[in-house]
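No value in this document is a laboratory result; all are computed from the given coordinates. Keep in mind it's a predicted model, so treat the numbers as computed, not measured. Cβ atoms are built from the backbone, for glycine too; each structure is taken alone.
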Structure I
């Protein structure tokens, strides 16, 4: 493993460009875990009332009222979007790549790349963002910053774990209920910013041919493999000077055709970044 880590560092140092693919495993490694001690500490009243076991399944729980649902979601969004000002692991990753020609594609929705200082023209948040609402219909391809509303909900939820009915978010255009700007079905809004990020990503990919490319895959599993996992394997296969560096402790197996171009690291991301910086 030590030789693999050294080989990965050498590849990054000599790379012309870095393409970063970030999945849930990166945010989990940074401290944004959705279960265990963190969940129990922050959501104890909800656990006692509803028997919730983790934040992921809690997002699909059938809360009795919209007021109760938004009391949970206000807390969920606060802890995963607004509570911190940028986690150390993401800041270390930025220090690693800031002087390189880089781009980030991520399925994470917690805004950590923005908080850590990554250029907002150099990342693509494919699945949405906790910091935004959208119309549930949706009536228009627009999203809305939600920080003030979330903070108001959080302050008002009280011991009943419900928000006042007047705080339920409604679309300013049509009056329909608002929902989170997260890709859960075909009503997900791809707004102007989303399409601009997609175009930036496409433009970055077009200039990879003939360059030394490192594809840095961080904590990406198989929940949505068509967004990062499979495309990264395909790029590794087709680009002659590409190297795929995969950080993962469970989903290790890659394409057989890329085995000589892939370096798989099972040590923690932070431990390795600390050795590189």
Structure II
């Protein structure tokens, strides 16, 4: 696609972006939020996968295994399941259960509270629910750190993992957990795994499908209405989940408007440029001013 078919003109300051979005919010009847990993990253160093936080929480793993960021730790070929679950239980504990809730999520809730809204997200850290968003207005497409599933999978069910993860974290010694705590499927006894979409074995359970139906109903219900598509922190890794559908839906609905907040790579089709506002910068600053 030629450059003439795209727009990448960014609003200059976070204050100007907030002012633009505020005006559009007042003129629209509904808000559809699409959020990616960039939203959590914008919350500050306490949400970074590298640097001081990584060293503080996972430095012992880094020293032993040689990786320098949380992402690499998740793909390291551990020799034993006891080592694998020592890593994953600590990550899940900090990312899903006891870590801080990002101010950007609290600000976003203040912005949409009282409005007709829905959230579509690829994030798995559960920040939205921990910030107080209505569970019935959320669709976690890629899974949840708080759920286990059979690794085969032999059945299409997920399991809350709070108690299991807490026990692993408390019992871990020398970067290993006791063998008896390695989670196994209650049906086939094969290893359990996280309910994260990393390959075709991802389990879309009843809750996932119910959320998908609610999201579809929201989109169809506002297909021709005044709706603001608010995309935050969505990169180019999985554009088919949020970015491309948002572009298509805005193009098909002349009453819709589109906002993109991201640090780098802000772009939209030229055909929706007049109804788009792009901001290349820290999304948390814009949300703070809006809130």
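Taking relative contact order in percent (Cα under 8 Å, 6 or more apart) as the measure, the highest value among I, II is held by II.
Ranked on distance in nm of label points 7 Å out along Cα→Cβ at positions 139 and 171, which label among I, II comes first with the largest value? Write out the running numbers ahead of the final one.
Details: I: 0.6; II: 3.9.
When distance in nm of label points 7 Å out along Cα→Cβ at positions 139 and 171 is computed for each of I, II, structure II gives the biggest number.
Have a look at I, II and say which one yields 4.5 for distance in nm of label points 7 Å out along Cα→Cβ at positions 19 and 195, as calculated.
II
To test your reading of the models, identify which of I, II gives 2.3 for distance in nm of label points 7 Å out along Cα→Cβ at positions 83 and 107 when calculated. It must be structure I, since only it matches. Mean count of other Cβ atoms within 10 Å over residues 227-234 was computed and gave 19.4; which structure, I, II, did it come from? Source structure: I. The greatest value of FRET efficiency 1/(1 + (r/R0)^6) of positions 35 and 235 (r between Cβ atoms, R0 = 35 Å, to 0.05) among structures I, II is that of II. When FRET efficiency 1/(1 + (r/R0)^6) of positions 51 and 123 (r between Cβ atoms, R0 = 30 Å, to 0.05) is worked out for each of I, II, structure II gives the greatest result.
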